[in-house]
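J.: I've put the structures underneath this note.
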Structure 1
Amino acid sequence: MAIHAIGDVQGCYEPLARLLDALKVDPASDEIWFVGDLVNRGPRSLEVLRLVKSLGRAATVVLGNHDLHLLAFGLTGQARAADQDLREVLDAPDRSELLDWLRARPLAHYRPDLNTLMVHAGVAPGWDPLQTVKLAREVERILRGDGCAAFLAGMYGDEPARWSTGLQGTARLRFIVNCLTRIRYCDADGRLDFVQNGPPGSQPAGLVPWFEVPSRATQAVRVVFGHWSALGFLQRANLLGIDTGCVWGRGLTAVRLDGPARVTTVACTRTAPAG
């Protein structure tokens, strides 16, 4: 048995297939964790969804912002210009089955026995692992229920930028989604910034990577995340960033989570169009 976490796939089916072969994955005994963004920008999002879904209980997927873009496009018709490559998924005969499967994925996955929390982008500085999962479930209930389309229609926006227990309704849900699927930088008080996306050191004064806030409540748990291709592979004590920019022509990375953190990366020659 082995447990591996895989970085952002973003429609890069062929590198994913090669990576699973390199890992010698056995769905009957192994676990494969995906940090989200299975789709978008890459050439074969439909095949990626079908492959990961076919892994059954062996696959644990947390939703990323691009996965939510697909759901918004499919269930509300909202689409950015960069989402048009997702049309292949929405025109597929198994469209409804795939969207329903995606809606049922969590936004956070916590395994106390591994002391590991997986999210797509990051965690608000004041949230501990149990609170993170509890807040993620508020959104998950909406995504899996009759109010999904209405929520997705109002999901986009950068405000509120700071967490408060008094947040309610769409504002509360939007902050949870933005934090778990979009965060890179924030200030010392936990106010999120959605403008800066370069590597650490490129941001203006007053902003720090979310994981460098000194009072962060998840410091004692290993946090596995993706989303930040400009950051690249990052391995620190209790911190594992594994978006190595496959869709930008770099690589797709897996890290073993049970036992020594063995790293496996396959090359990807795909370069996504801008947008």
Structure 2
Amino acid sequence: MTTASLQALLTGLIDYAGLFPPAALPMSEVASNYEHYRRSNDRWALGRIVVPVARLTELSDVASALRLRPDGVWRVSALTGNSPVDDVAAIVAWNAKEAGRFMIDAIEGRAASAEQIKRFAHAFSNDFAVYVEIPAAGDPEEFIAAIHRAGVRAKIRTGGVTRDAFPSAPHVARFLTRCAHHGVAMKATAGLHHPLHAEHPLTYAADAPRGTMFGFLNVFVAAALARTGLDEDEVTRVLEERDLAAFRFSADAMHWRARSLATAGISDARAQFAIAFGSCSFREPMHDLAQLGLS
């Protein structure tokens, strides 16, 4: 049975991004999966479905063709293309057309400069939670400060299908501590299929290369503790932790070694700071939690 502190950490955490590698599933399968997950016993951990703006009409058409009858409105996180101004018009129109069935309430895009962050944020109204993915290399301070000024949220890419797609633990720790310092909410994407920091195949191919992947427990425990003032070095240690016994989850609090955070503090961190991660698999993270006896 999932303890209250672990449930607070994981509720609504996983945004389903089955369209993207390494799964790269067709829209029909992604839509069917998402509807199934919404009705499963694990639905408490499920967040939004992630869909590019360019494929929103395809989602509508597939849902109609499959005669999906959602139990409640599907919340959608829309990935923008190269023209945010055009995308916002398409998003507003699609939301109006699909009212009662789907609702885009989150936007995700990329920016390579502080000026691009400003322009991207300006394109969207306060009706959306706006996430800006920033470059993985170097110190993210300039970008996160710009995100704070723009009143939007930060996004970090924590992996991919090749070893060089994974940032270092110190880089992720810098991102988390800078976000915490500026009060910038964040999400992560890619490479977080498993609970603990460990070596895994990077794709689903039989001959897939292996690499060290971040654990989603590591990342979100580290994020919650970074918000309490944990320094960069200790946040790095949390991210690199491989021993499940170093993490404990009770009704009242979660613990990493000598550090702890009350369940109420975890819920607040999740609501205000460490929002979600995108994963091309929902089953894999939940299966691994069960295998570890955590759900």
Structure 3
Amino acid sequence: MFNQKAAIFEERSEVIDQIEYDSDQFIITLKAPKASKAAKPGEFAFVDCGENTLLRRPLSYLRTNPEKETVEFMYKIIGPGLEALSKMSTGDYVQMMGPIGNGFNHDPLKEIPVFIGGGVGIPPVLFLAEYLKKSNQDITPYAFFGSEIPFPFEVVTSNLKINGLNEADNKTIKDLEDKSIPCRLASLKEFAGCYKGYVTELANSWLSNLSESEKNKIVIYACGPELMLEAVSALARNHQIDCQLSLEEFMACAIGGCAGCTVKVSSGKDVAMKRVCVDGPVFDAKSIYPQ
């Protein structure tokens, strides 16, 4: 699933909506007829932020809506580029290139996809969760998201039980609750209803209560800060679960020409430098964090 790589489009995209959340977080909706039909979870767009910013910014797709011909991105202001993008309002236009990269690959035999996202790494795994659930109502997905600032989504109390977790840790994202996707939130801050600790600790509490046969049906998809991805890789290794990681890297060109976003990728005894933009951004966890 998702094996066929889409063509890359350059589109002049109209801003349909832009919503600001706490701590300089935004969700922007753009009119992008081509990308809305082609983009898959884990892929990203290279967005011109305006105000004569020199470099575009890579943003993972949060959602696509082929019927409305729109795409959504979530981002947090870091630097002048994304600050310029945050000033865009309905009716403005931005140049956007995408979809780019190799996104997630889902094995249909893995009936229990698990999504772990941290901060601005939440969008690609949330996109995948909703995408898979829409494609196959019979799968049993679970999501665990962490943030040290307020979540830029509507947060509600969940009625979907997750065995093995403290019932007081009951907050979830409304969009996932409405789609019957069990989700729990984690933070080191004192957010009501959120697990106090790392999101990987929360996921581990649930995994530790599963049987080996249940674990054999699981695959983990994760995106977030490097330290979180390293912890997710260790979590998957400890429970002997397949895991795919979406890496976050600064990019200058996003098409593989500058090789400025390379990472070390292991394949057995061999180590190669791979470009996150075109070889990734999704890699097998064992190749990024070999044992």
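Taken together, the values in this text are just the output of simple stated rules run on the coordinates, not laboratory data. The structure displayed is predicted, hence computed values, not measured ones. Cβ atoms are built from the backbone, for glycine too; each structure is taken alone.
J.: Of the structures 1, 2, 3, report the one carrying the highest value of mean projected area of the Cα convex hull in nm², for residues 149-236 alone.
T.: 1
J.: For FRET efficiency 1/(1 + (r/R0)^6) of positions 29 and 109 (r between Cβ atoms, R0 = 30 Å, to 0.05), find whichever of 1, 2, 3 sits highest and give me its label.
T.: Between 1, 2, 3, the highest calculated value is found for 1.
J.: A further question on this structure: Which one of 1, 2, 3 has helix-only ellipticity at 222 nm (-39500 (n - 2.57) for each DSSP H run of 4 or more, over all residues; to 500), as calculated from the coordinates, equal to -8500?
T.: Derived from the structure labelled 1.
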